[in-house]
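What follows is a set of structures to go through.
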Structure I
Amino acid sequence: MTKHQLLFVVLLIFFGSSTAYPQVQFDENCRQAYNHILSLQLDEAEALLDDEEKQHPDNAYVPYLRNYIDFISVFISQDDDLYNLLGDQKSNHFSKVGQLSDTNRYKKLMLGNMHLQWAISKIIFGDLFTGAIEFNKTYHLIEDNTEEFPDFKLNQLSMGVLHIIVGLVPDKYGWLLGLLSLEGDIDEGKKELSEFLSVAKSQDEYNAYYPETLFYSGFIEMNIYPDKRKLDQILQDVSHVDDSVLLLKFLELNLLMRSGANDEALILFRRIANKKIHTYPFAYLDYLYGESQLRSLNTDSARYNYTRFITNYRGKNYIKDAWRKKAWTAFLNDDTTLYFNYLKRVLKEGTMQLDVDKEAYHEAQKGLLPDKQLLTARLLFDGGYYEKTQDLLNNIDTSGYTALQQVKYIYRLARVSDKLGTVTKAKTYYLQAIIKGTGFPEYYAANAALKLGEIYEREGELKLAEESYALCLDMDFELYKNSITTRAKEGLKRVRLR
């Protein structure tokens, strides 16, 4: 899961439910519009908001939800023209919400959440400076609202989200956080979020927030020191949600794919196929479907879905990786000519904002054929087919491998041993991957150090865990650096506090 994705997830919690104030009414029209938004049925949501505006022109929930629809549309489509068009119109939504009384506890909360949506949008489209200004407004609006209305539980939800976002900011932007007086702590944010999740379960006033909080909790838990017990509970809860609620099905797909339940993910993809027809175009789901098909070695179906993604997606992220994965399908089908043709597209198409696209570009620059057995092992492992992965690795002759291929082989042995519970073997292989992999720009040595630290932490060997996390942070590597070092920093913080 990338940082880019993680920022998208953050925004999916900011709806609301209240009938306490005449200008903030979560009535039937708004409730149905909200449900349609969760299902990505944005046209239906807009129609309901049109009706609501005619009936209650002073209801601030209408422009609030409309701003949300604009954000979802821009983020999912990644369409530059749409971003510019909606950006020119956003002041209308802000001005209407801004007319709420200063004594209304929803005013600053709503404005803060709306600014956050546009902060993320601007940063994604390269408007970093104005995006930072928007985020600064968000933080201080929510902070002020927390001070003014300390018993308003939604403040806890929003501040928890903001603390996590700020805590995820890379070190190279630390100066900006200081300049804007922003403070973040991932553990504090997770605690606030967990507490609000309990509130949403037990109190009717906040119950409407439960699905979004569950959604966000799932993505955070997947990416920051995953707790298997919590993830299993979230997966169980989200699996009971109707398939029409596409955003929560998106979470379920990610949970299944990240937990190695690829066959179950494929079943869910097929179940929601008809639901997608009636929703706002979500091309990224085609990319994910391609990933799931490729992990089951269904190369033809994988290529078809990657092609659908490339054709229909208006953005530039994941494009390089989609072309690389198409190249892999050609290679696995023994079509090396097509493989190299696809690699050329990796060099020309898309951007390198995301680590997965950087990795694709790095691979395409080399212009080499991968080792088929190592590639197959990687795909099977990513799909959760651990026994098949181990059997394949155990029968590989590595005598002709390059130094980097040796690192990949040992690293994959470590990962599959870890997943199969043979911890002693996993630790041995991780140590070998660290020794052999240090100095390469790839992530293998650093992630081996991170995973070794997590094993030691689970075993209560806190000193060894601390050393492993610190080693990870000392390593010089390029690919996936921010995501790996973020988890290492959080691990280091945990073991030092115990």
Structure II
Amino acid sequence: MLVLTGSRRIETMYLPFEPTLHLQATVTRNTSPAISQLIGAQSLSTLGGAYSLGFSQALDTGTTLGVDFVMNRNSSNSAFNTFNPSYTGLLRYSFSQHLLKDYGRVNNRRQIRVAQNNQKISETQFERQLIDLVAQAQRGYWDLVFAAEDIKVKQRSMDLAQKTLSDNEIQVRIGTLAPIDVVQAESEVANRRVQYVTSTYTEVQTQDQVKKLITSQGDPGLILAKLIPSQVVPKPQPSDVPPVEQAIKIALENRPEIKQLQLDLQNKKIDLEYTKNQLLPAVDLFAAYNQNGVGGKETIRSGFGPTAPIIAQFEGGIFDAFGQLFGYGYTGYSVGLSVQIPLRNRAAQGENARAMTDERIAEQRITSQAQQIALEVRNALTQVDMNRARIEAATKARELSERRLEAEQKKFDLGASTIRFVLEEQRNVAQAQTDELQAIVNYTKALVDIDRAMGMTLKKNNIEIEKTLISGPTAR
């Protein structure tokens, strides 16, 4: 709908250059008292008809072309009319050209160029919204991956606690372990079951959030469907992100915010160019060429006056007028030049000053936005580096936790430790595994953010936005 509206708006900008065909027909009848003997009747009665057909075309160069055909028919009761009824035809070719003010395509296509840029601005705004939506969906997806993997961690932790409980019950039955140790193990199993259930509900809520992001369909079946992540959490790679200088360059070339401001600057330059032109005087060249013809019923008298004897009468008509009209026997032409010089021109000067200010503001906005984008890219790269370091630290912590658990379990088997310390080390291992998983997911989400900061989200995900301006109405 947004693109369609923009296309229609551009179409309306072509209206001044649409060819125009105009038709007009007028019939008049009039009776008036005679005020002179030269009228040739006691009261003058006239019947007239005027018929015109014309074509005009304004060009974006500041040129106007026109062709007009006029045929008039007049009849009266006056005895002095040589032709009664008479047919008078006129064929006129006209041409006018702006020489200074409003001259050329640059000025006359101003509104079209601005409308084209405005449509592109609308497309960049849509692109920005789509980038935000895709990035949000990606972050939601990796949250879902974390939730699904964390369930597995909680499941393994609960299974390990259950195995410890079973082993302790056997040792209590054979008398090698105190019953209180079984109570501790049972309590730990219950706590880890709570953690498992909580992580399960967290995963369900995350699924609902992802479904909301990836579809607008209110299908009840989709609500009940289960999303199964198809990608595993990737390990960090040295080639995941480019150097900061290259990343900033990519961002300045691809971010829709920069594209939008550059298009807005183009509009401001177009406006400035137009207002400069409006400071010039209006100098117009115009020319016309006429073809004329007359026909009708002709009465020839031997003298002057209604009482003079009629020598001859010719039954002519409208075709006689056409014959003269296209016989090129009666022609005329005119050529002229008009000049209008405003003495103060304050309104045009004020508009030009405003346009210059708008251009400077637009340039400053681009500079400010470029600085903001560079800062966003740098911050996003910092987050990537920080999360990569967190992965290394979390992996090391998880490995050490597993070794401590193994050592504590051996001490417990030898009777040198208690079940409380074993269960504590199990919790530490589970937490370390969750922390490592969270660090990897956060790193992946940081990659999503750096793609968004560089304006590469759609390209990385093979998403293309059709540009309607390529083959749309603006290709005229």
Exercise for review: Using the calculated result 3.4 for distance in nm of label points 7 Å out along Cα→Cβ at positions 233 and 289, pick out the matching structure from I, II.
Suggested key: I
Revision key, fill the gap. Note: distance in nm of label points 7 Å out along Cα→Cβ at positions 97 and 409 at 5.6, derived from one of structures I, II, originates from structure I
Check your understanding: The value 1.00 for Cα Rg over 2.2 N^0.38 Å was derived from one model only; which of I, II is it?
Key -> I
Check your understanding: I, II: which one has semi-axes √(5λ) of the Cα gyration tensor in Å, for residues 73-192 alone, as calculated, at 103, 19, 8?
Key -> II
Revision key, fill the gap. Note: distance in nm of label points 7 Å out along Cα→Cβ at positions 121 and 161 at 1.5, derived from one of structures I, II, originates from structure I
**Study point:** Ranking I, II by mean count of other Cβ atoms within 10 Å over residues 273-280, the structure that comes out highest
**Key:** II
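To which of I, II does the computed value -23500 (helix-only ellipticity at 222 nm (-39500 (n - 2.57) for each DSSP H run of 4 or more, over all residues; to 500)) belong?
Structure of origin is I.
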Review point. Of the structures labelled I, II, which one yields 20 when relative contact order in percent (Cα under 8 Å, 6 or more apart) is computed from its coordinates?
Key: II
**Study point:** Highest-scoring label, criterion being mean count of other Cβ atoms within 10 Å over residues 393-400, among I, II
**Key:** II
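Rule-based calculations on the coordinates, nothing more; no lab input. The model shown is predicted, which means the values in this text are computed figures rather than measured ones. Cβ atoms are built from the backbone, for glycine too; each structure is taken alone.
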